[in-house]
Structure 1
Amino acid sequence: MNSLDWVVLIAYFAVMIAIGAWSHQRVGNVSDFFTAGGKMPWWLSGISHHMSGYSAVMFTGYAGIAYTYGVTSFWTWSLPIAVGVAIGIRLFAPRLNRLRGRLHVASPLEYLKDRYDVKTQQLLAWSGVLLKIVDVASKWAAIATLLSVFTGLTLTQGIMITGAITALYCTVGGLWADALTELGQFIIQFVAGIAMLVAVMAKLGGFSTLWTVWDKLPSGHGDPTAGPYTGIFLVAFLFIKTFEYNGGMWNQAQRYMATRSPREARRSATLSSVLWLIWPLVLFFPMWCSPLLVHATKPDASDSYALMTEQLIPHGLLGLIVVGFFSHTMAMCSGDANAISAVFTRDLMPVLSKAARTWSSRAGLIAARWSTIAFLGLSMAVATQVNSPTFKDIITVVIKWVAGLMGPIAIPFMLGMLRTFRRSGPFAAITSWAAGLVAFWLVNYPINWAVSGGVGLEYQVSVPLVVSLILYIGLGFLKPQDRPGLDELLAKINEDGPGPAAQGAAAVPSQQSKGAESEPTA
């Protein structure tokens, strides 16, 4: 990078701070901070939902997969997400919006204490928070890997810089700041992605490269599944991403909750699904061509895209692409931080502290901002260990740990909204959660060590989800549980119409009014 690139990068940081300052004016209570007060336009929600699924991992871990195996990076990553989000257009998006509009909640998990009980809510919340710390840590490590290529900064320095700037704007602006930075990210990514595509085609022979390059690439680069990314992995990933990107990892749920109505939530999901189907093809094509242009130096080829960028992109545009790396990671991490803060302040603190049940609106907002900072700090600390023997590398964290553990946490939360599974109560939810975590440990450690050659990646990520899904559904039939008011709760979540509460900007009740509901039960 030269001075022109640094000017672009510094200008981007200034815009992020300005967005945070503008968004701060729109945040008056926890509803505004966590769900934009239910006032977010559907198109902004859709773009935000789409962009919140990207991070620098796209240009490190998945660039390494594209460099090594080819088009399987699209078939086994973005295509399952596109299909999964499409499944949720009518199944999950409107129901998540009704959680805010009719139940007046600010956290996706707030409804779980009424759907199951406080113990179930707490177990799912704490395990999800811990998993998200590891997930976001991998994103910090990814952007630091790219920065080390372009600027020579160490891993720790890169993590500290990106984390500090993210904390500055997302703690003052809440979900509004997250969504607006993701809109800016989309614009930057569009320009940078087209620039890289044009540069690669110019280097390899012009527009005809789109169809002539395949004969020049390594054997098998055009196969939809390759290496550890098998057909079974594709099917497993489809199930995992259906839960994850429809709200199972909470930050996507907030995008649907933030829209004005269930209808707008459906439109938001439709836009996100279409973007996931089309736009990654533009981003991945240069990565598929990268073996013809650069020689990756890292074992997982996670530096291949950065090396290609250095070689092909002129100064100025190089700074813009680095800005794109920053914006991807910062937008995703800030979105996750906002979701975790919502869960911590609305679901965990009222159980841990009696004082939290009587917080005023201002006190709740202050707690939300401090918990956001605390989450970012913890994830940054873990990020320095991502390349340690415990985690191995960035893509191992993203695919094996996050995908493998997400299912047991998301299944009771997501399926609990559907009438079909009303018979599955707290026992089914907790048992399926615990068994899924045990299954993850078994297939990744004792069984993996005992099997010659180890357990395949497709089983490491799919077995925990399958175990949790079977137990959640099966125990609902074998040991059904009912709760007073459950039918009324599910009616509010599932039925169209004006409902008992307006679908517009809904005020979130204070912790004081929720105190009795938040009391732990024996």
Structure 2
Amino acid sequence: MDPSIASELAKCADDIPFRAVRNHVHTTWAKTFLSRPELYLQPQSLAEIEKIVKIAHKCRRRIATTGCGHSPSSLTCTSSWLVNLDKYNRILSVDTATGVVVVQSGIRLYALCEELEKYGFAMPNLGSINQQSIAGAISTGTHGSSLRHGLMSEDVLSLRITIADGTTKLCSPERNPELFRASLLSLGALGVVTEITFRAVPAFTLRWQQVIDADVKIFNAWEKDLWTQTEFVRVWWYPYTRRAVVWSAEKTDEPLIEPKVSYYDGTIGYYVYHNLLYISQFFPRILPWVEWFVFGMQYGFQNGTTSSAVQPSRKALLMNCLYSQFVNEWAIPLHRGPEALRRLSSWLNQLPSSDPDYVPHNIPFHAGGLYVHAPVEVRVSDTSPSNPKSSTPNSRPYLDPTVEDGPTLYLNATLYRPYHTDPPCRDRYYEAFEWLMRDIGGRPHWAKNFETYGPAIEDMYGDHLVEWRQVRESVDPDGMFVGAWHRRHVLASGPHLPLEEVEVKREDKPRVGVVFEGAVGTGQ
């Protein structure tokens, strides 16, 4: 261990553990990034977290916090100290009369949902997976797919965060409201979120139905009842086949019915798809056929094919992410969804103007020779004042990417990485996709693989970003929680902060992704 660290530990006249290991390799879930932190720490108490922060400050070390690493970006990468809260994961209290729950921030959502069910409660809403810690999900703007819900943070009543001086602050809409709004979507740059108080709901069961149809029917129903037919709705859109899967779910008291499973589901389908995607790395022209074949085998070759089930919400709301992947997700005004998808389809399919589905896409990049594995996940939320649950201004995060004056549509352009190999289309596809999203007035999901930064981000958030920066600086003036990702995307240009970690090298590694290496304390 570094002598300066050992010296500071020797000065501590306490029996609080300092649980640190060396030679830990941190990777994102998708193996898109890898880093080797100097120390990997797994505290089990608030006192340990506060001790880690105090010693890090004295030793001039940066702290990054991680859960499962599900974000495929370099947000959690560090060569300094990496704090993982998996062992700080208890439910502290459940008020069975009000549904108010207090939890330690490291608890994973799947474990939280299982424990809540024992008390007769459930999370009001979930994203597509449940592997994240509750703090990680909130801090990156996780959402589900429902116009009756906003970000997951909308149900948070208060939280505690340990800031750079080692003290832990309580904040809520009434107490330290600026810190609360900044911490609800902190991106790990303000401190270590340690405790979360939120309101759960009575446990509920969902009856869901999945319908396959032509995308033109989806567009025609867009302004009618597509997104309001049930409480939860999501769509997967496949541009080469011009078809879509519409998944809708409503609460029910019916007995549970598990979804039917075909021979193709499971191991056979998994490896058939995986190997076809891998072959397409070398022969991209087969991707439209792969999309047609896999779509048909998974969902059905005929329009109108349906499937259904009745499941607990903690199961029904989830989906299988399958393979390592890049994801580039943006939030745009809901009413502009058909325009966005039609323009993307015209560009990807290189439709001639004589095609009845053609619309001018105006994307200033050529799609010739570009073939993508391109399922686009389409979801909705509403964190605007029109949603009664989201009407408190002090509860809206400063960096909330959703539309401020109406419902929001999320478009998630997924690119699988078969056997952890990068698809050759990635740079061109994402460049065009991000251009289109910006042209439509979108904002990127903070946890995804977007490349937009600097002035463009400042234009998107304006005074809200300025206020977030001011709060961040007030609790961490030396930049102990700041890394290269933050500098690229959310910090103003200027000199580096004294403890800010600066990226000095990244190296591509086959089947691993990008190896990150940084330096700390370069600001002065």
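Just so it is clear, none of the values below were taken in a lab; they were calculated from the coordinates. The structure displayed is predicted, hence computed values, not measured ones. Cβ atoms are built from the backbone, for glycine too; each structure is taken alone.
Where does the value 25.0 come from, among 1, 2, when mean count of other Cβ atoms within 10 Å over residues 91-98 is the thing being computed? Each step should come with its number before you reach the end.
Working: 1: 25.0; 2: 12.0.
Derived from the structure labelled 1.
Starting from the value 1.9: which structure in 1, 2 was distance in nm of label points 7 Å out along Cα→Cβ at positions 435 and 451 calculated from? Show your work: numbers first, answer last.
On the way: 1: 1.9; 2: 1.1.
Of the structures listed, the value fits 1.
helix-only ellipticity at 222 nm (-39500 (n - 2.57) for each DSSP H run of 4 or more, over all residues; to 500) was computed and gave -7500; which structure, 1, 2, did it come from?
2
Ranked by mean count of other Cβ atoms within 10 Å over residues 11-18, which of 1, 2 sits at the highest value?
Numbers: 1: 16.6; 2: 10.2.
Max of mean count of other Cβ atoms within 10 Å over residues 11-18: 1.
Hey, FRET efficiency 1/(1 + (r/R0)^6) of positions 123 and 187 (r between Cβ atoms, R0 = 41 Å, to 0.05) derived from one of 1, 2 reads 0.50; which structure?
1
Going by mean count of other Cβ atoms within 10 Å over residues 59-66, which of structures 1, 2 comes out largest? The partial results should precede the final answer.
Working: 1: 28.5; 2: 24.1.
Once mean count of other Cβ atoms within 10 Å over residues 59-66 is tallied for 1, 2, the winner is 1.
Given a computed value of 28.0 for mean count of other Cβ atoms within 10 Å over residues 331-338, which structure among 1, 2 does it belong to?
Computing mean count of other Cβ atoms within 10 Å over residues 331-338 on every structure in 1, 2 gives 28.0 only for 1.
Just checking, which of 1, 2 has the largest value of relative contact order in percent (Cα under 8 Å, 6 or more apart)? Working shown, then result.
Working: 1: 32; 2: 18.
Comparing 1, 2 by relative contact order in percent (Cα under 8 Å, 6 or more apart), the maximum is at 1.
Given 1.00 as the derived value for FRET efficiency 1/(1 + (r/R0)^6) of positions 107 and 315 (r between Cβ atoms, R0 = 41 Å, to 0.05), which of the supplied structures 1, 2 does it correspond to?
Numbers: 1: 0.35; 2: 1.00.
Among 1, 2, the structure yielding 1.00 for FRET efficiency 1/(1 + (r/R0)^6) of positions 107 and 315 (r between Cβ atoms, R0 = 41 Å, to 0.05) is 2.
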